[in-house]
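Please go over the structures that come below.
What follows is calculated from the coordinates using simple rules that are stated; it is not laboratory data. Just so it is clear, the model here is predicted, and its values are computed rather than measured. Cβ atoms are built from the backbone, for glycine too; each structure is taken alone.
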Structure 1
Amino acid sequence: MERYRRGLKPWEHLDHGRPYPDTDTVWTGRLSVKVDGYNRGLRCKWADGKTQTIESLIPSIVDGLELILETKKIDRENREESDRAWREFERRRELAKKRKERTSARLEFSQALAARYREIQECEAWLTTARGIASDMPSSAYSRMVECSEQRLQSLLASVDPDGIERQLNEKRLFPEDGEDELFDPLGEPASPRSNYW
């Protein structure tokens with residue numbers, strides 16, 4: 001009795017929960033056919049009524065089941081098509097992203113090449129004067145600096161050799177031929193997906 005004085009109901013001290021079931025089953029003798037888990041505005045339940053029996057509804061049930069199955073098939077095909085279209089859109093967005101990265105890489109390559117050409121011009125201009133001075137000072141630090149600059153100039157000239165540049169461009173796939181561009185999208189740039197619908 002101590003339990004009841006604390007405000008507990010008589011059945012709450014039992015371990016198995018409620019003393020009654022959640023639902024009751026009442027046998028009415030009426031037959032029914034129901035398709036669970038699907039609605040979409042289609043008839044999903046047929047039952048005995050006052051003037052009709054389930055047996056008389058068999059053609060209607062068969063037609064209804066066929067309609068449900070056909071609608072499910074159409075829904076599945078629509079989902080598959082939507083998924084395929086989304087995957088294709090994502091693929092095109094990835095191509096657009098890679099094209100953008102390639103454009104940046106092209107710009108960096110061109111700028112580095114232009115910087116090398118400028119350095120070659122400056123180095124050649126300086127060496128034109130420095131060679132004469134170095135020849136007057138054969139074993140000096142100045143002549144060794146000129147010798148080092150000559151080596152640097154030769155390295156720069158080798159780096160701007162057209163064959164070498166062609167090889168680098170082909171290795172990096174910066175300017176592929178039109179028919180061989182794996183990033184080409186015949187549909188153009190994909191539109192950005194909408195994030196807000198209001």
Structure 2
Amino acid sequence: MWSKNMVRIVSGSAPKVTFHGTEKPYADWPDQAIFIANHSSLLDINASASAIPQPIVYLSKDSIRRVPVLGLLNERVGTVFIDRSNPAAAKQSVVQLRKTLQNGISVIVYPEGTRTKDGRLQPFKKGAFHLAANAQVPIIPLHIHGTRHALPSGRIRIKRNPIHVRFGRPLLPPPVSNTKALNEFVQQGFDSVQEMKEWHTSHLKTPD
């Protein structure tokens with residue numbers, strides 16, 4: 001409710017949702033999946049929660065767990081933490097991810113790791129793809145347009161601007177998570193989000 005109200009305040013309506021590569025929006029989605037999105041604004045969280053039709057939690061690097069207040073809040077809402085430098089912790093992350101998905105809660109990840117300053121899509125980190133491959137769940141890519149203009153990184157004042165969200169076709173993880181297969185999976189996710197970003201840019205007159 002908070003996210004939907006925030007998006008309406010910013011854009012004047014619910015986010016405008018489109019789909020790429022699917023004839024049956026939402027119906028073609030797998031029951032268990034990890035969503036990935038570009039990241040250019042704090043409002044991306046609201047846009048994601050408003051457009052995804054099921055409850056979501058977030059994937060975060062393990063260091064967030066040690067941040068006062070923020071770490072506790074993330075734990076309380078079910079954030080899935082990942083620490084790939086610790087094999088035992090990484091395995092536990094996969095277990096937590098599976099439990100989260102089995103409980104009907106989806107996971108959203110912003111694989112750029114930080115908000116873009118200029119709107120260009122930054123290289124994706126592998127954490128979400130590594131978890132998807134190990135848990136054998138698909139990834140659903142999406143691109144968010146309009147939040148950077150409304151609230152860019154480093155600003156605290158929100159501007160009115162329409163928000164659009166475009167979903168891509170689900171991406172199946174490789175059967176074996178070797179380095180080459182994982183890198184190709186990451187590139188597949190990046191290319192999908194980049195393609196949707198270019199579609200938004202060419203079809204919309206509003207700034208990103």
Inset, instruction - Work out the source of 1.50 here, i.e. which of 1, 2 gives that when Rg/Rh (Cα atoms, Kirkwood Rh) is computed. - result: 1
Legend entry - Structure from which -11500 was derived, helix-only ellipticity at 222 nm (-39500 (n - 2.57) for each DSSP H run of 4 or more, over all residues; to 500), options 1, 2: 2
Legend entry - Top of 1, 2 by relative contact order in percent (Cα under 8 Å, 6 or more apart), largest first: 2
Inset, instruction - Work out the source of 0.75 here, i.e. which of 1, 2 gives that when FRET efficiency 1/(1 + (r/R0)^6) of positions 125 and 149 (r between Cβ atoms, R0 = 30 Å, to 0.05) is computed. - result: 2
